[in-house]
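Alright, structures below, take your time with them.
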Structure I
Amino acid sequence: MTKERPVLVTTAHRGVFFGYLKKHDSRNNTVQMKRARCCLYWPAEVKGFLGLAHTGPLEGSRVGPPADITLTDVTCIAECTQEAVGRWEDAPW
């Protein structure tokens with residue numbers, strides 16, 4: 001069994017999601033994710049969406065609950081650091 005990778009995914013519809021990559025279909029530009037969370041807002045201290053992949057959500061971020069999802073129109077798949085994964089999983093916000 002392959003280990004699911006913690007990633008941050010963005011879409012053409014301005015969606016920003018953290019979760020565990022299950023499947024990436026580059027031909028159809030879709031991904032399947034486990035335990036995905038949508039980040040609705042993050043403070044300036046995060047330093048943009050790639051900051052969510054590097055440090056994770058900080059205090060003041062607005063994040064939804066986890067769900068298994070399929071995303072379409074993917075524009076970016078960024079690997080997450082262990083620090084970021086810890087913050088996403090701890091859900092301190």
Structure II
Amino acid sequence: MTVTIEVACRYCNQTEPVRKHGAGKAGFPRYYCKGCQKTFQLNSRYNDHKPGMKEKIVDMAMNGSGVRDTGRVLSIGINTVMRTLKNCRQNR
């Protein structure tokens with residue numbers, strides 16, 4: 001008896017073209033989406049890779065939190081906070 005799990009792509013939300021793509025360093029399974037040609041993991045050991053983290057960083061910056069405070073509250077590095085804010089500004 002085999003168990004199958006429907007995995008949706010984290011980028012394009014399609015389930016049909018997703019297939020296994022090995023494992024990451026921590027042993028979590030990696031997946032490959034043939035639709036958008038990107039690889040991803042469902043579980044990540046790094047907080048800055050979790051869904052919605054970019055929005056939280058920008059929201060805290062807009063509400064007057066400093067870079068160090070944002071990093072401390074979200075348990076991420078200050079370089080990650082600065083890089084996210086810099087990339088967010090360039091994408092506008």
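Can you tell which of I, II yields 19, 15, 6 when semi-axes √(5λ) of the Cα gyration tensor in Å, for residues 16-55 alone is derived from it? Spell out each step's value before the answer.
Values: I: 23, 11, 8; II: 19, 15, 6.
Structure II accounts for this read-out.
If mean projected area of the Cα convex hull in nm² is computed to be 5.6, which of I, II is the source? Display every interim value, and only then the final one.
Values: I: 5.6; II: 7.7.
Going label by label, the one that fits is I.
helix-only ellipticity at 222 nm (-39500 (n - 2.57) for each DSSP H run of 4 or more, over all residues; to 500) was computed and gave -4000; which structure, I, II, did it come from?
It must be structure I, since only it matches.
Out of I, II, which one gives 3.6 for distance in nm of label points 7 Å out along Cα→Cβ at positions 24 and 64 as computed from the coordinates? Could the numbers behind the result be given before it?
Values: I: 2.3; II: 3.6.
Label of the source structure: II.
Looking at structures I, II, which one was relative contact order in percent (Cα under 8 Å, 6 or more apart) calculated from, given that it came out as 15?
On the way: I: 33; II: 15.
Traced to structure II.
Coordinate-derived values only; no laboratory data. From a predicted model like this one, the values you see are computed outputs, not experimental measurements. Cβ atoms are built from the backbone, for glycine too; each structure is taken alone.
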